[in-house]
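Listed below are the structures to be examined.
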Structure 1
Amino acid sequence: MPSYNAPLRDIAFVAHELLDLSSHYQHLSGCEAVDAATFDAIVEEGAKFAEQELAPLNAVGDQHGCQWHDGKVTTPPGFAEAFERYAANGWLGLDKHPAFGGQGLPPSLGFVNYEMVCSANHAWGMYGNLTGGAISTLSEHADEALQQRFLPPMIAGRWGGTMCLTEAHCGSDLGLLRTSAHPGANGSYRISGSKMFISAGDHDLTENIVHLVLARIEGAPAGVKGISLFAVPKIQVDADGKLGAPNGVSCGSIEHKMGIHGNATCVLNFDSACGYLLGEANRGLNAMFTYINESRLAVSQQAQAHAEASFQGALAYARERVQMRATPRLKADQPADPIIGHADVRRILLTQKAFAEGGRMLTYTCAQGVDLLHHGATPGARQAAARRLALLTPIAKGFLTETGIEAAQLGIQVFGGHGYIREWGMEQIARDVRITAIYEGTNTIQGLDLLTRKVFADGGEALAELLGEIENFTRDTVVPVELVKALQQRVTAWREVSDWLRETGGEDANLVGASAFDYLMLSGYTLIGYFWLRAADLAERALAEGSTEVAFYQGKRETARFYLQRLLPRADLHHTLIRSGSQNLMAISDAAFAR
């Protein structure tokens with residue numbers, strides 16, 4: 001099985017050199033005490049837990065899976081004990097409010113830790129992450145009494161949390177949901193209905209689970225305008241926070257999935273379960289977007305973490321596996337060379353590395369935005385962060401999941417036949433990462449969100465700000481001019497095709513739908529190109545200043561060149577596909593599908 005080693009040097013490069021997080025923390029309300037040394041110490045402890053506690057359970061979770069019997073779910077061996085230690089060490093409350101038992105640290109520290117958790121054990125990591133999303137949603141939308149009742153045990157790890165959106169008949173079209181809510185006693189509601197695909201919907205890690213459930217109050221308008229959000233505990237909780245009787249919430253079954261076997265994906269049935277309204281009635285979807293947006297960023301990290309894990313496994317194997325003769329020879333005195341000497345294996349490894357490390361730059365940049373969103377010292381800082389984060393989130397979720405899947409498949413390819421069999425662990429990475437392009441909104445939905453709600457909605461202003469920032473950087477960099485021009489060319493194309501879509505979309509009802517995925521990918525390739533140009537600039541300057549870490553910075557410089565010359569041109573294909581319009585998809589007869 002591949003071992004996981006947290007990439008601490010690259011994490012430090014992104015955190016301290018690219019983003020200068022320690023200076024960033026000085027401008028966050030309540031986070032001023034976090035310096036580089038504190039950051040590194042916390043990350044190093046998180047790395048130990050991921051490497052020593054979670055990575056050894058990854059194959060265990062895949063092989064044993066979760067088990068359902070008589071309505072109860074048991075997690076794989078070792079999962080509950082690891083979760084107890086994780087909670088006892090305070091990781092669940094790392095960035096949560098101190099008033100409820102959290103440590104009040106910047107969210108970006110939680111992002112860094114979550115990447116390591118997911119590289120080590122994606123399925124296990126989802127239990128705590130989903131609880132974190134529920135905590136954030138309750139913190140923002142629950143009244144004070146409900147917060148006092150629910151948040152402390154959730155932050156302490158005694159209770160878990162989920163979000164319950166999907167129903168069998170409606171999928172992502174939440175306006176069709178049928179789960180109902182009827183007024184009950186003392187301001188509560190009685191929730192009835194069935195939800196499916198609920199990750200971590202039932203398990204044996206905690207004594208209670210708080211489900212955040214979308215439902216329609218009797219008499220509410222049809223569609224999404226009539227949806228409300230409710231907190232529904234699995235076990236009833238009295239006003240003092242003590243557990244009472246079961247609450248009409250049952251797990252009807254768990255799904256038998258392609259991957260993430262260690263996380264229970266449940267069908268949950270609500271039978272007049274007691275629930276509590278969060279936020280305003282009929283505005284539940286707005287409240288749930290606190291959870292959804294946080295989850296979309298988490299999914300981008302899951303995918304990037306798999307790219308890292310697959311790259312680590314493939315790189316170690318390529319250095320040891322001896323097969324055929326390389327040019328030039330690596331071991332002239334032997335009949336064959338390590339496969340890392342072959343050109344196409346280098347293409348694969350560099351593609352994985354470029355996606356894993358480029359993705360890290362993007363996800364940590366998003367994390368920096370989340371810091372400002374929650375701890376920005378001024379309303380202006382928080383508003384600017386929200387604006388940029390709204391633009392980056394669909395790109396991060398969509399693009400990084402697509403490239404994470406590609407990186408995982410490439411990892412199998414390096415191993416050849418050995419990658420296809422279970423004992424090496426590479427095929428598990430490919431199975432586990434596949435879900436990331438589907439849940440929290442499929443990637444076409446991310447592309448539609450990017451185009452319609454982010455680029456079109458404000459007339460392209462947020463995008464123009466980002467493109468202007470990129471262009472300003474390209475004018476003041478020490479990176480070789482041919483690489484700078486490669487990025488400038490794609491930035492120009494990104495702006496041009498955005499304007500064309502905005503101007504032409506009204507003439508073709510299907511143009512946006514036909515272009516959304518390709519627009520997402522074009523955006524992602526160009527944005528990651530910007531990060532790699534920044535990384536190359538830092539590397540050039542460090543080498544010019546005489547850094548002793550020559551290999552590290554040369555690696556950054558050379559990976560940037562590879563990305564800008566070999567991967568960034570993929571954006572051109574997506575540009576061409578967008579400009580081809582929708583007629584090649586929609587102006588065809590049913591005969592195209594005849595068999």
Structure 2
Amino acid sequence: MRWTLKPKPEAHKLKHLMEVLQVNEVVATLLLQRGIETYEDAKTFFRPTIAQIHDPFLMKDMELAVARIEKAIANDENIMVYGDYDVDGTTSVALVSSYLKTIYPNIATYIPDRYEEGYGVSFQGIDYASDNDISLIITLDCGIKAIDKVDYATEKEIDIIICDHHRPGNELPKAVAVLDPKRDDCNYPYDELCGCGVGFKLIQALSSKRGQTVTDLFPYLDLVATAIAADIVPVTGENRTLAHFGMQVINSAPRAGIKAIINQLKKDSLTITDVVFVIAPRINAAGRISQGLHAVELLTEENIEVATQYAASIEAFNMERRELDQEITKEAFQQIEKLEEQERFTTVVYDENWHKGVIGIVASRLIETYYRPTLVFTKSGDKLAASARSVKGFDVYNALEQCKEHLIQFGGHKYAAGLTLKEENYQVFKDAFEEVVKNTIDKNLLTPEILIDKEITLKEITPKFYRILKQFAPFGPRNMSPVFMSTELKDTGWAKCVGADEDHLKLTAVQQRSPRISGIGFNLGDKLPKVQGKKPFDAVYSVDENTWNGNTTLQMRLRDIR
């Protein structure tokens with residue numbers, strides 16, 4: 001790994017913040033790195049309030065969207081809420097449909113089948129709406145590029161309201177309303193909302209017409225926080241506020257479906273990291289292995305006994321997803337190892353039998369090992385479909401755009417995307433993608449980087465310091481859990497490898513004139529020789545708590561050692 005120490009903030013800003021907040025240099029540095037320069041900035045950051053949730057009517061087309069929904073209700077029309085099959089899509093559908101059902105009964109939900117229909121708005125979904133006398137479709141977490149699908153719906157006299165957060169193309173679909181804060185002509189104050197966040201703005205606008213306030217909508221924020229965590233959007237600005245209150249709902253009064261998942265965990269209090277690694281994969285598993293509508297059923301069910309049964313079914317999907325993930329990752333590794341020994345700037349693999357639902361996870365696994373922009377392909381009907389994942393700092397979406405003449409369609413973000421192509425175009429696309437990445441990537445980006453907030457000494461790690469660090473949560477992109485470096489450490493002599501396969505490193509470190517502190521490094525077992533025999537070493541780590549036999553102590557969560 002490349003260790004990169006973030007630049008030290010300007011001295012006058014550091015001095016000012018230390019004085020006005022009465023904090024030490026480390027805390028002031030962490031705040032300045034996150035763009036917090038004044039007392040007011042810090043107050044907003046540490047004490048999120050309802051006032052930080054923006055007026056939904058600042059979003060372009062919101063008035064049009066609300067007017068069309070109100071017209072549908074007045075005319076007794078059937079409304080379909082349509083969303084993608086991932087966590088952001090299914091939580092969005094659960095949120096908007098469950099709210100609409102509190103004011104109007106004629107609401108249907110639709111999640112496209114990953115295998116039959118693929119990503120986004122489908123012709124089959126529009127046909128389903130037409131066959132069921134549905135005259136208004138609200139799309140969530142998809143639709144911003146569905147120009148032909150919207151035209152098709154218009155031919156069938158079906159109106160569409162698009163709620164999306166992906167980057168628009170050069171042309172917008174001719175929908176009744178297009179809600180997307182990334183529209184060039186949209187002046188909404190925050191453009192990093194997830195799909196569920198855009199859905200929340202829609203129900204916020206609808207509810208305001210009924211005299212309701214944001215506080216009345218708090219029960220929906222467990223869904224928004226789950227989507228923010230799962231979709232890896234920045235945890236800044238309005239997202240931070242929504243995630244903050246959403247995590248409170250998750251930990252105090254979650255909906256039955258989320259409570260049913262939490263009950264399987266036997267954990268008192270969840271962090272946003274728990275949502276990323278525990279709740280989100282289970283919701284995702286439904287769309288990966290079976291049908292995303294199972295997740296919507298779970299998230300909209302109000303009876304805890306029924307929700308518990310749904311959660312058990314989804315847990316079974318999750319176990320199957322894990323097995324497939326391990327099996328396909330192993331096959332992908334074998335495929336890569338058979339390739340000729342030549343320097344490649346991408347990792348592209350394909351097997352027609354791989355399960356489409358887990359290729360995105362496999363792509364992430366390959367990144368962990370090979371650290372290259374990665375595509376994992378499988379057969380999807382008469383075409384090939386792929387999930388793309390990227391390395392930090394490289395925009396894989398832009399790279400795909402430069403190869404688009406070989407693709408049928410593609411969409412996504414800077415670090416994750418999906419695409420389809422004709423089978424006969426696979427090799428020419430693979431070569432083109434390799435060439436684009438080779439010519440545009442900064443070669444330093446092919447070595448994983450660990451960004452270090454600040455160098456500190458072990459004696460600075462105190463209970464008071466950790467209490468302040470915890471207030472930086474919820475963590476996520478642009479507000480990651482702080483990472484520290486300490487130098488000239490020595491193990492007390494008891495360092496060892498732990499875990500079933502002895503993959504993890506456990507040690508107790510001391511530094512000159514400092515108390516000892518324990519450390520755990522997951523998948524750092526191979527670093528044991530670097531710390532044995534009381535050899536001095538440097539470490540990069542975050543600080544967290546370890547509870548053992550009822551005792552809670554602070555520990556280093558080791559990221560790397562040298």
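The figures follow:
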{"quantity": "Winner on volume of the Cα convex hull per residue in Å³, for residues 10-233 alone once structures 1, 2 are ranked, highest first", "calculated": "1"}
{"quantity": "Entry that produces 0.30 once FRET efficiency 1/(1 + (r/R0)^6) of positions 18 and 402 (r between Cβ atoms, R0 = 41 Å, to 0.05) is calculated, selected from 1, 2", "calculated": "2"}
{"quantity": "Comparison of 1, 2 - label where distance in nm of label points 7 Å out along Cα→Cβ at positions 394 and 506 is highest", "calculated": "2"}
{"quantity": "Value -12000, calculated as helix-only ellipticity at 222 nm (-39500 (n - 2.57) for each DSSP H run of 4 or more, over all residues; to 500), assigned to which of 1, 2", "calculated": "2"}
{"quantity": "Ranking 1, 2 by distance in nm of label points 7 Å out along Cα→Cβ at positions 266 and 466, the structure that comes out highest", "calculated": "1"}
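Each value in this text was obtained by applying a stated rule to the coordinates, not by laboratory testing. In this text, all values refer to a predicted model and were calculated from it rather than measured experimentally. Cβ atoms are built from the backbone, for glycine too; each structure is taken alone.
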